[in-house]
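Novice: These notes open a run of structures that come right after.
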Structure I
Amino acid sequence: MSAHVPIATTRSVTGIPTGRLALWWVLASEIVIFGGLIVSYLLLRIQHLEAWGEYASHTNTWAGFTNTVILLTSSLFIVIAHRSVNEGKTKKAFNFIWLTIAFGGLFLLVKTYEYTDEISHGYTLRENIFWSFYYVATGLHAVHVTGGMIIMGIISFAVKRGENLQRVEYIGIYWHFVDLVWIFLFPLLYIAK
């Protein structure tokens, strides 16, 4: 045996790899967090339709749309990275992981521009409940994007060495979840005016 692999990472009573099972548990907790936030948002919005539509009209729809395209493209890159791992093309996988990271960074740059513009116009976290939800939801999402980028960076170097290749699938599932959350946030915060 060339390398010691902890038994906890190779055995599974369920027949599902331990890492994948752990990831699904993490995502289940994330669904509770984002689901609770989105349901709370919807319930409050229903009670304040006219006011929230006015507040939402000040969000930058083009920035939100641009970020949607960026995240969907980044998801394509992590899919290509996963496929490359399955084909034994670890260098190609490494490169596509870093393209995914770059697009995550681009997403954060657009979000920074957007925050700067909104704050300069007086739309701050304390302006009203819409803006509080906006900053909490998009800020929490940005934290998840940042975390995903860091994990991808760590994983990429193991992939380059040909180690722990299954982690590309796991981070890909996580990244798709982050995209899915944005697919809910974009229409709720930017389009439903």
Structure II
Amino acid sequence: MDEATRRLTDLIAADRGAMAILCTLRDLKLNDWAIGAGFVRNRVWDAVSGHRTPTVPGDTDVLYYDAGDLRPETETTLEARLRAVMPDVPPWSVTNQARMHTENGDRPYTSTTDALWFWLETPTCVAVRLERDETITVLAPHGLDDLFGLHVRPTPNGRTRIEAYRARIQAKNWPARWPGVSIEM
């Protein structure tokens, strides 16, 4: 395990709230699942920036990959189950990555990690999963350097969809919360 991956797994493992969420998700027994976006990014940026008060994400992005069940109703059912078990977690957003390529206009994804590759900005396309043996797996198709460096830049797909990337950057306004964040436009 490289230093950045260890740093991330240590940060998540030390966060009791994050671990409770990961345990709950693991108990769902979803195929190729992970939790990412603000769940990971906000924790890292808060730690790097020295914030004592955690930044609550706007939603809680749970990803999984199940080509055998592409029904959106399954995702809705999972969100309801998670709300019932953990109602204080920011809104649950559960998406089967086996069907998301159609909404995003991409080629079919082959896994959750492959789907993350298509996200628009590098520090957001990082996700984690708690394994049965209590280890944390990190999915980071574009690496962790930008995440820990507070640097936002478009992924290859973000460059292709630059207007969507720019709109997202403007809407998120990350430097307002984390002044050290640098953004490549």
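Novice: One of I, II was used to calculate distance in nm of label points 7 Å out along Cα→Cβ at positions 129 and 161, giving 5.2; which? List each step's numbers first, then the result.
Specialist: Working: I: 5.2; II: 2.2.
Of the options listed, only I reproduces it.
Novice: Matching task: 30 is the computed value of relative contact order in percent (Cα under 8 Å, 6 or more apart). Pick the structure from I, II. Walk me through the numbers before you get to the answer.
Specialist: On the way: I: 30; II: 21.
For relative contact order in percent (Cα under 8 Å, 6 or more apart), the value 30 is produced by structure I.
Novice: On to the next question. For volume of the Cα convex hull per residue in Å³, for residues 89-152 alone, which of the structures I, II scores highest? Walk me through the numbers before you get to the answer.
Specialist: Working: I: 63; II: 125.
Evaluating volume of the Cα convex hull per residue in Å³, for residues 89-152 alone on every structure, the highest lands on II.
Novice: Once Cα Rg over 2.2 N^0.38 Å is calculated for all of I, II, which comes out largest?
Specialist: Checked I, II; max of Cα Rg over 2.2 N^0.38 Å sits with I.
Novice: Taking 2.0 as the value of distance in nm of label points 7 Å out along Cα→Cβ at positions 105 and 121 derived from one of the structures shown (I, II), identify that structure.
Specialist: Answer for the origin of the read-out: II.
Novice: May I pose another question? Consider the structures I, II: one of them gives -27000 for helix-only ellipticity at 222 nm (-39500 (n - 2.57) for each DSSP H run of 4 or more, over all residues; to 500) as calculated from the coordinates. Say which. If you can, show how the numbers build up before the last one.
Specialist: Working: I: -27000; II: -13000.
Working through the options, I get structure I.
Novice: Hey, distance in nm of label points 7 Å out along Cα→Cβ at positions 113 and 137 derived from one of I, II reads 2.3; which structure? Don't skip to the end; give the middle numbers.
Specialist: Numbers: I: 2.3; II: 0.8.
So the calculation was done on I.
Each reported figure results from applying straightforward, stated rules to the coordinates on display, with no laboratory input. Not measured: the values here are computed from a predicted model. Cβ atoms are built from the backbone, for glycine too; each structure is taken alone.
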